[in-house]
1. Kindly point out which one of 1, 2, 3 the value 1.03 was derived from, the read-out being Rg/Rh (Cα atoms, Kirkwood Rh), for residues 146-193 alone.
2. Taking log10 I(q)/I(0) by the Debye sum over Cα atoms at q = 0.15, 0.19, 0.22, 0.25 Å⁻¹, for residues 42-97 alone from the coordinates of each of 1, 2, 3, which one would give -0.65, -0.84, -0.95, -1.03?
3. Can you tell which of 1, 2, 3 yields 1.6 when distance in nm of label points 7 Å out along Cα→Cβ at positions 74 and 122 is derived from it?
4. For which of the structures 1, 2, 3 does the calculation of Cα extents along the principal axes in Å return 45, 42, 31?
5. Out of 1, 2, 3, which one gives 20 for relative contact order in percent (Cα under 8 Å, 6 or more apart) as computed from the coordinates?
Structure 1
Amino acid sequence: MLLLVSGATTTVRKYAASPNLGCLLTPRSGNSLESMTGLPWAADNDCFGGFDGPAETRFRAMLSRIKEASPLFVSAPDKVADAAQTMAMFDTWEPIIHAHGLPVALVLQDGQEDLCMPWGRCEAVFIGGSTEYKLSDKVRWLVREAKWRGKWVHMGRVNSLERLRYARDIRCDSVDGTGYSRFPDTNLPGALKYLQHEQGVMHFDDAF
């Protein structure tokens, strides 16, 4: 499982050899593609605080900057804890992101299980939503379906070892959390050590 970090370039470079480390580009972060050379990366939409005029402008600028690049995914704009509004936004932005030659992630929000999943129009799913929803059986079911269909699964707001363990247990491919960007020297070493240990355990289990 990859831990994708936004910003914190100096610390990320220090641990760039870790097989569990990657970068998360956001419209606000301004990271250059060159600074992420050699690391897996994805792009988020920065919608947690809303998707107003300036936010949309920054998102469009980011799409232009990474056009035809090779991220793991680009999360389509979404509305926190509102699956119906998120699907309406996805219908608008999925074609735009794909037109830039980029893979699209649908952000799962509260209530998504009651709506039709656009499996044929996304390459990934991003687990968003309220904390209760993130940890629900509804999300586990959607993740199992995504994995069966060969989709990348990412989980946001993963800021503790307990949450890392949960993401690993439901078979997420990557995670991110603001705690690793704001306090990278404090939080990143322990998280990477945990992930490397868990990856080794999983490989050992797979051998039997």
Structure 2
Amino acid sequence: MQASGLTARALFCRRGDRPLFGGLDLWLERGAALHLVGPNGIGKTSLLQILAGLRRPDRAVSPDGARETRGSIHWTGTVGLLDERPALDPDLPLGKALGFWSRLDRAQPALDAVGLARIAEVPVRYLSTGQRKRAGWARLLAQGCDHWLLDEPFNGLDSDSRAIVEDLMRQRREGGGVLVIASHQPFAGEAIEPLDLRDHPW
């Protein structure tokens, strides 16, 4: 049996008073990829935030009704999140904005890997949607995390840029990384397991 990269048990999530999903268990071996599917508002982004440790799973009553329980998450290795907020200073040139995070991560900016080296001096506020997405990818790469959580990783990308990031995803899996991907778009890749959160009602 392959070693687990992610083990999660009894995850429940609500938005305000509205339950989104519940009783969700995940076991993903190293190199596995999970594709979160379903309509907007079903809880895909919330699940990524829970798996990233940015929000806690909601409490739920145990099956015997005797107590409230909260789910658990265990990663074997480090995990990084790519979402719609790259957290880059809009007034700084792209290279310097990424350099701020690279100094914290003690890594070199990964501009070359996503084809952005030629616009390193362009202020972030002037970047297109696709360039901002690739800047988010550059920041994720510089973190050097073992596993990736990807929220709409292809938004704004043209076909060439998409091919670059799909190759990065393939390499991460080949290196033993787990990918959990929320995307409305189909994408290339072998043995990608779909998960529709509508199949896990609270």
Structure 3
Amino acid sequence: MTRVGIIGAGHIGSTLARGLVDRGYDVVIANSRGPESLAQLVADLGPAATAATAADAAAAADWAIVTVPLKAIGDLPVEPLAGKIVVDTNNYYFERDGRIPALDENRTTTSRLLQEHLPASVVVKGFNHIRSIDILTDGTPAGTPDRRALATASDSDEAIAFVTALYDEFGYDTVNVGGLDDSWRVERDRPAYVVRQNAEELRANLARAER
């Protein structure tokens, strides 16, 4: 059984935990307040879910999802995630995260910042431009006309293929943005952000994005 470490138990993290449990995955989920604060969530998710510290969730994971505020990525465990695919759901909200000059000046991307913090991991963008309330409701079987599409970006072809398969499990087509340095095209305030779009429309919105 594949075990997924989810670091961050907010709207995205808890929704993905539910979706993964429903699809046969084991989930180890963590937040900044400690495992005891997740007792009700894991009880609701059932026996396939357990709560842990961030370090223990990372260590237990075959692959991981990081869904913490951008300002908190410096607190993420590094060594336990080495060699693992890490799905990054993050977006930059200066109102929450404080001003980050490298992002304000378009010198980097949120996913590149995470990759720099996790140099031995394989970071891949995922689930960052869909509302949490839509993740488990908008998916449809492969081949459905006008199927919703989600974007991903990574420096690793293996990670792109991994998220493509994961998206399909959740009912979405995939559009590959490119490497992590191109992931800004699907970040906040761009045309592709949190709008429903099929693959053709998503490609057009990505192409329209301005930095």
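1. Details: 1: 1.03; 2: 0.92; 3: 0.97.
Computing Rg/Rh (Cα atoms, Kirkwood Rh), for residues 146-193 alone on every structure in 1, 2, 3 gives 1.03 only for 1.
2. Values: 1: -0.40, -0.65, -0.86, -1.09; 2: -0.65, -0.84, -0.95, -1.03; 3: -0.51, -0.77, -0.93, -1.06.
The structure behind it is 2.
3. Working: 1: 1.6; 2: 4.6; 3: 2.9.
Here the read-out was taken from 1.
4. On the way: 1: 42, 37, 27; 2: 60, 38, 31; 3: 45, 42, 31.
Derived from 3, not from the others.
5. Working: 1: 20; 2: 31; 3: 16.
The read-out was computed on structure 1.
Computed from the coordinates by the stated procedures, all read-outs in this text should not be read as laboratory data. From a predicted model like this one, the values you see are computed outputs, not experimental measurements. Cβ atoms are built from the backbone, for glycine too; each structure is taken alone.
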